[in-house]
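The structures considered in this document are given below.
Coordinate-derived values only; no laboratory data. Keep in mind the model is a prediction, meaning the values are calculated, not measured. Cβ atoms are built from the backbone, for glycine too; each structure is taken alone.
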Structure I
């Protein structure tokens, strides 16, 4: 097995690591989770309430992660909003897990567009309406506003509405941090730009300089490269299966 006895450090929230941990164990690899962040729903302010209550004025609602779906559902319930599909909003999602989250929370809402990253999704939405102005709402995290920039076509306007934020996980012991810094990892996997930032805040960046870095997609790869580090392993799509394929090929 290509991953036999490999040590893989996974930098993600623990509840998002179960599938990858199980897959690594099946391949006789050692997966270790470093909890990087927790998610916190933002308080409902007037601007957020106004945007959500004007949901019917948007042509599209675009989700980039399951977290965005969960946060949106939280506010939709608390504000007693009508279901987006009833209002006629088209649905765009990034990744299969986001689509699955929508199918659980909003069973009557069908995915109109699906892509592997937010930029491609927005480009596809804009190109599908030539000559027409399109208005889209992107319920997202506060972190993504700075860490995941997008470029918009001339016929697309996008409101990126922060509903939650990613907070660095706390409670790491000095012993745990020391092991992370000193261990010789065959690969260090980052699930998002926020996971990278939380790791560096807790552990520092020195241990990354000679490490093999891996990401679940191109968005996180680009972010880490912008911080001055090389990313050797990138999943072609943001799925565990694609990440495992990339790890097996390059390790």
Structure II
């Protein structure tokens, strides 16, 4: 067996892409912690970039990759459910700020739609692209479900949501630093509403309050987006 045959055998093995994904993720987590530069060395951004390039040049079907990473998807679902714990623990603080939360949510949701609506009115956009783009600030499963209901491009919905989360993960901390948002509730809610699960994953070390409000932002923005999208689509398109 030559080197090429060995590489081919490894790529086609049952657990290769699972181990590869974990290895790449750990590598960039190490780099981020070692050089303390979470913007340029965002573990999520670089992990996705490297894995995507590897799948492309390795001519690996995404279904094969997904099948080998089922265990990670299982633990991902558990992680999302675990957001309920800090929400429950900090429920009193959330209830105390419910008015500010709702106002911020409505403003953020409207602002997330406006640029896409204005652009589509003046320049026109294919609905297959428009619908996933309108829902980009909601988490991927919600954006994909909306796109499916409105007969739009489902994979594109996942791409737009993930890219939005990655962008917020990279530039979000910088923006918060520039405008000097120090309040934990505001920082968490801003990340949850705009960057959903991708951005929230970077807040684990920031404390329960930040995670609680980030999870709340993710959930409420997802619900509001799901309710608003069909209405907006009917009015404007």
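Structural remarks
- Of the structures I, II, the one that -11000 was derived from, the read-out being helix-only ellipticity at 222 nm (-39500 (n - 2.57) for each DSSP H run of 4 or more, over all residues; to 500): I
- Identity of the structure behind 3, 10, 10, 11, 11, 12, 16, 15, 8, 3, 0 (criterion: P(r) over Cα pairs in 5 Å bins from 0, in percent, for residues 43-122 alone, calculated), options I, II: II
- Taking volume of the Cα convex hull per residue in Å³ as the criterion, the highest value among I, II goes to II.
- When distance in nm of label points 7 Å out along Cα→Cβ at positions 75 and 91 is computed for each of I, II, the one that comes out at 1.8 is I.
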